[in-house]
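Chemist: Pasting the structures here.
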Structure P
Amino acid sequence: MKLERLPLTDVSGFSKIFLDYLAQEPSLQAFYGHPPRLTAFENQISLKKHHFSDAKRQLLVEVLRQQYGAMKEAPHTQIEALGRANTFTVTTGHQLSLATGPLYFVYKIITTIRLAQVLRETYPAHQFVPVYWLASEDHDFEEINHFYLFGKNTNGFAQARGR
């Protein structure tokens, strides 16, 4: 099978701010800590190493043990790893929205798992646990009643409901 890679700049649909972020445009650098590069994780690891005390780690592990309870398929190994100072999370999440189907959730989860694997290979002295967070309690209708498609606000759902 032949693999072809396309630069994201050649794929329509991405916003200018997203492409500028990936290109590390100076005008955006004040809004994020480290660039979106694998080598930047070394600085992030160093920074985060001192932000989470042993007491907080142990509390996290205890709460996760309780939440997962006796679930047979619980990620016990990963939960226990969170108690160690050399363990970090690779976290992503998702907020409910109209224009994203189930494949988008799966893609985000797979990408997070893969990044944790790559970080383990790149920084073998550390453990990385993928975490997926779903903002399922956010029911802000005004925020999710529309989306933009090809630069146009659909707002169709709100109109159909008479809002």
Structure Q
Amino acid sequence: MPNTSFKATDIVVVARPIRFAGSLERVRRVVQVTEVKKHWTSDPESEGGFLDLMQYNAKKDKLELLEDNLKESDIFNRISGVTGLSIEKIWENIKMLGSSKEFLVSLKNEFKLPDLLEAENSVIAHNKLLLLKQKSLEEKGSVDYVEVLGKWKNWVRNQFVKRVIAKKKL
């Protein structure tokens, strides 16, 4: 792939198989999230065109945010410029969205309900999260992401899952 093709790329996500403690069993994990900056001319690697935003920690089995690098991020700064949100608030929103997807997957497994992750259902669940976020913004002037996520999880577990189950029985 030519280096110049990276100019059209904003973020690169790398996933690969991991073997824990020398085990033969392999599990796939996202190991790196890297921003492709736009200031370089011919070789992004040698001209500092890559900015790691997240790195995988095998000891914790966790993808970890490299918070100091967010300050150098062109993408986060652009988002901040058009939304008026601080980098911290942008990150809180991203964490809330990620947690919502993780919660849907856990409920899919708990209830053995793959339909929960189908596009029509995940869109409904996502839209509900956005509506709760908007309501928080209108009522308080800002978003409490933890509170919004908690209300959303309650709605998903106590109402939405039941709706999906009932629809599946039809």
Structure R
Amino acid sequence: MQQPALPPDEALRVETLRELLILDTPPEARFDNLTRAAAAFFRVQIALVSLIDTNRQWFKSACGLDAKETPRDISFCGHAILQDEVFVIEDALLDERFFDNPLVTGEPKIRFYAGASLKASNGMNLGTLCLIDPHPRKLLDFEIEMLSDMAKLVEQELERPMPRAEVVVV
């Protein structure tokens, strides 16, 4: 298994992520709606909004997966944030970086992965909108474009302040 490298601008990337004040916040429909739509459109078992913190990948939204986070050193998304293009692994068992990864050999038995980076307004890749399935597959060009477009919707939501609960004065 190959652990993901750290981006050269890792300190700024983590600072940018933390300034959003989104880590460890409760689920929100604005993100859950997007992961459900992605899972349905791409017909995959799992869709996630995954944010890469210092030592973990934390899931702001997870459709088809009960976990809230996994270690960064075994994450596929840690590799995906190193590039701006959609990162696709058609069959993780055939990829030397991932064939012996515990997320491949154990649950959720990842075979297919596609992750579109979530870019902050300052250009930092903070995480991904990613698709995961236990069966190998390929994405067509229009599907890669659609995943990228859906990631832009997630980016817009990340930049919006978290909705505050209305205060009722009695």
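Chemist: When you work out relative contact order in percent (Cα under 8 Å, 6 or more apart) for each of the structures P, Q, R, which one comes out largest? Walk me through the numbers before you get to the answer.
Modeler: On the way: P: 17; Q: 12; R: 24.
Structure R comes out on top.
Chemist: Quick check: -9000 is what I get for helix-only ellipticity at 222 nm (-39500 (n - 2.57) for each DSSP H run of 4 or more, over all residues; to 500), calculated from one of P, Q, R. Which structure matches?
Modeler: Structure of origin is R.
A short reminder: the numbers here are calculations on the coordinates, not readings from a lab. None of these values were measured; they are calculated from a predicted model.
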